[in-house]
Structure 1
Amino acid sequence: MTTEELLIAKWRNLSPDKQQEAIAFVDCLSRPNTDSPLGQKLRAIRAKILESGIPLLTDRELEQEIRERRGDREASY
C-alpha cells in the first residue's frame, strides 16, 4: 500500500469533525513557518489542548477570564 493509499484509508475512517481538523492541520503544514518563537510556542500549547479534548474558551469566555484575572469580578455578561 502506498503512502497516499494509506492516508486515504485512514481519512475514510475519520468523522467529519476530524476530517476538518486534518484539513486545518495540512493547511498549517503547507504554510511557510514565519511565526515568532512565541507564536510557535502558543500554537503548540493550543494543539496540546485540542488533543486533550478540553474545549477552547469562546471569545466571550476569554474576555471574562481576563477581566477576572485582572481583578474586575463585577464586569460580567
Structure 2
Amino acid sequence: MPHFYFDVRAGTEVLSDPDGFELDSLEGAEQEATQTALALGRDWLPRTREVCVEVRDEWRHLRLILSVALRVKRLD
C-alpha cells in the first residue's frame, strides 16, 4: 500500500508530517488532504487567507497540492 505524507502550509507557518500513513491510492490521499484542509481552515482561515496541504509520496516527491482560501471582496 502506498505511503503518503501531508505537509501543511498556512501563511508563513509550515508543519511537516514526519510519519505519514498508508492509503490505497493518490485519490485516497486527495480525499484525506481535503478533509485535513477543511478542518484546519475552520480554525486558521480567520488568521490567514490560505491553507495548503502538500501531499508527498513515499520518496517525498510532491504529488498534490490542495488549497482552501478565504477571499474577501469589500464593496462600497
Structure 3
Amino acid sequence: MMAIPLMKKLNVLVPHWIEHNDEHIAEMEKYLHALDAEGQKELAQHCRDVIAQMTAVSEKLTVMAQQLKPISLRG
C-alpha cells in the first residue's frame, strides 16, 4: 500500500475541515436563536463565544488553505 503524500492529503483535508466547521457554525447559530427566543441569556452567550471561536478556526484554516501550494490530486 502506497502512502499518500502529506501535501496531497492537506489539499483535500483543509477545504473539507473548513466546510465541516462552517456547517457546525450554521447549526450552532440555529441553537443560538432558539436560546435567545427562550430567554436563556447565559447559555446564549456561551453559544456566541463558541461560534466566535469556531469562526476564528475557519479563518485560520482559510489562511492555511491559501498557503498550500496547488498540486495535482491525481496519480
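FYI, it's all coordinate maths here, none of it is from the lab. Keep in mind the model is a prediction, meaning the values are calculated, not measured. Cβ atoms are built from the backbone, for glycine too; each structure is taken alone.
Which structure, out of 1, 2, 3, was distance in nm of label points 7 Å out along Cα→Cβ at positions 6 and 38 calculated from, if the result is 3.9? The read-out was computed on structure 1. A value of -28500 was derived for helix-only ellipticity at 222 nm (-39500 (n - 2.57) for each DSSP H run of 4 or more, over all residues; to 500); which structure in 1, 2, 3 was it taken from? Computing helix-only ellipticity at 222 nm (-39500 (n - 2.57) for each DSSP H run of 4 or more, over all residues; to 500) on every structure in 1, 2, 3 gives -28500 only for 3. Quick one: P(r) over Cα pairs in 10 Å bins from 0, in percent came out at 18, 36, 22, 15, 8, 1 when computed from one of 1, 2, 3, so which one is it? Value 18, 36, 22, 15, 8, 1 for P(r) over Cα pairs in 10 Å bins from 0, in percent corresponds to 3 out of 1, 2, 3.
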